[in-house]
1. In terms of mean count of other Cβ atoms within 10 Å over residues 142-149, which of structures 1, 2 is highest?
2. Among 1, 2, considering only distance in nm of label points 7 Å out along Cα→Cβ at positions 38 and 134, which has the greatest calculated value?
3. Looking just at volume of the Cα convex hull per residue in Å³, which of the labels 1, 2 belongs to the structure with the highest value?
4. Out of 1, 2, which one gives 3.9 for distance in nm of label points 7 Å out along Cα→Cβ at positions 78 and 166 as computed from the coordinates?
5. Given that distance in nm of label points 7 Å out along Cα→Cβ at positions 30 and 214, derived from a single structure, equals 3.8, which label among 1, 2 identifies that structure?
6. Ranked on distance in nm of label points 7 Å out along Cα→Cβ at positions 22 and 198, which label among 1, 2 comes first with the largest value?
7. Here helix-only ellipticity at 222 nm (-39500 (n - 2.57) for each DSSP H run of 4 or more, over all residues; to 500) was calculated and came to -7000; which of the structures 1, 2 was it taken from?
8. 2.0 is what came out when distance in nm of label points 7 Å out along Cα→Cβ at positions 70 and 102 was calculated for one structure; which of 1, 2 is it?
Structure 1
Amino acid sequence: MTQPTISPALVSAFAPSGTLRASINLGNPILANKDVATGEPVGVSIDVAREFARRLGVGIELVVFEKAAASVDAVKNEKADIGFFAVDPARSEGLRFTAPYVLIEGSYLVPESSVLTDNAQVDAEGHRISVGAGSAYDLFLTREIKAAEIVRLQGAGPALAALRAGQVEVAAGIRQLLEGEAARMPGVRVLPGRFMVIQQAMGTPAGRGAEAQALLSSFVEEMKASGFVADALKRHRIEGAIVAP
C-alpha cells in the first residue's frame, strides 16, 4: 500500500533538528530492553520508533531512560520528540497522546507466606505497597488506594527488593515482570488476576500541535491494524501484553 506523503511542515514539527529523538523507557521490559550482546536498546517501542522515523524520512536518536517518569519528562520538556508511555490523567499536561497500541496487566507480588489471596484484600490498614515512583501503577494506586500505604522507590528493582527484605507487604508492577521475579527465586508469588490494565500509547510534546497528534494517532492505528505491533511482540518473544483494539 502506498503511504501518503507527509508534509515538510509536519516532518519539521516532529523532528525540528532533522533527527527524530525517541524517548525509550527500559523500566518496562515488555516494550524495551538492552540487547545482551550489544548493549543496544531493543524491543517493540524501538521497532515502532524506527518505523515512524522511516515514514518521516529522517534519522533516529534513541534517548534512553531507566524509569518511566524520566522518559515522560524528556518529552514534556522537549528533550525528545516522541515517547512511549502508559496513558494516565496525571501525565496529560504538556503531552498529546495517541490511543493505546499495547495493553499490559498491572498485578501484585506478595511473600509466599502472605495471607493475601485476592487483589481486593491489598487496600487495608497496615499494608505497605512498594511501587516504582512515577510509574503508571504508582499514579493509578495514588488515586485508588484508600487505607494501605504506598512506598515509592526508584524503579521496579528496588520495589521488588523491598518486598524480599520484608520492608513492605506487597509490591505492585507489570505482571510479566512480577512473574519473572517469582520464577527467578522462590519465596514470593503473584496474586491472581490484575488490579489495572496499563494502556501503552505514543506521545509527543503538546506544543507540536493538533496536526502532529493526528498524524501520530493515525500511524499508531495503522501499526495495530497492519499487524506490525503483533509481529513485534512475537519477534521479541513478549508474553503478558496484547495489541490494543
Structure 2
Amino acid sequence: MEDEKDQVLRLNKFVSHCGVCTRREAVELIKKGEVSVNGVVVTDPFMTLKESEQVIYKGRLIKPEVKKTYLLLNKPAKCPFGENPVPGKPNVSRLLQKMTNDILQPAYPFGDDDCGLVIMTNDTDLVTRLSDPARKSRIVLEVWLDTAMDENDKNNLLTLAREEMSQIVGIELMDGGPPARLGIELTAGNGVQIREYLEKEGYKLTKCDLMSYGNLNKKDLKRGWSRPLTDKEVIFLKHF
C-alpha cells in the first residue's frame, strides 16, 4: 500500500490544483512543453505524478494551493502552542480541534505564558506581514506586575520605555496594586516585545493579556474560544 504522502496524481490535475489554470488549459500547456518534472520537460498531460516529485512552470516550483484558514482565538494563559508535555492539560491545538484539523501557527509573536487575542493561520504570507515589528497596527495590552506602582512610577516607566520603543502611545495605571495593572497601547510591535522590555528593566510580569489587535477585539469571545475571521477582517489584515 502506498504511503499517503506519496499518492499519485495526473500531471494536468496537479497543475490545475496549483492555481495555474483550469485542468483543460493545463493539458495544452503541458503539450506545448511548458511544464517540467524533476528537471525534464514533459509533454504527456496525463502522466502519473507522485506528490514527492517537483513540478516547474515558468521557471518556478509550483505546489497545490492550500486552503487558507484564519481563526481568532482568545488564548488562555500558560497554554502552549506546541505539543503539551503535561497529560490532560490543554494546548492551543486541542482548543482549535472543533474548528479545524489544519496545522496553524500564531500570525504574530505570542508567548506560551501570555493570553488574549491571537490570530491562528496557515497563511505564511500573513504571518510574515504581521510578524514585522515595524508594521503599524493599534495594539492594546493589559499587563500585571508583581509589585505596587503609583502615577510617578508609571510616568517614569513611560518616559524610559518611549526612549527604546517609539511605538508606545501611552501607559495607563489601571490599578496601583500590588499587583499593579497597566494598560499599554502600541502603534506597532507585539506583547512579546513589551514583556521582554519590562523584564529587562527588572519588572516581573504575572500576566500579559492582548485585549485588541487593530479592529479585532474579544467581544463575545470567551477565554479558550475561537471563531473564523470574516472575509472583511482578512482583507483588512492583508492590505491595510
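1. The maximum falls on structure 2.
2. Top value of distance in nm of label points 7 Å out along Cα→Cβ at positions 38 and 134, among 1, 2, belongs to structure 2.
3. Of structures 1, 2, the maximum of volume of the Cα convex hull per residue in Å³ occurs in 2.
4. On the way: 1: 5.3; 2: 3.9.
Only one of 1, 2 returns 3.9 for distance in nm of label points 7 Å out along Cα→Cβ at positions 78 and 166, namely 2.
5. Source structure: 2.
6. Working: 1: 1.8; 2: 5.7.
Structure 2 gives the largest value of distance in nm of label points 7 Å out along Cα→Cβ at positions 22 and 198 among 1, 2.
7. Derived from 2, not from the others.
8. Values: 1: 2.0; 2: 1.0.
The structure behind it is 1.
Any read-out appearing in this document is the output of simple, stated calculations on the displayed coordinates, not a laboratory observation. Only a predicted model underlies this, so the values are computations on that prediction, with no experimental measurement involved. Cβ atoms are built from the backbone, for glycine too; each structure is taken alone.
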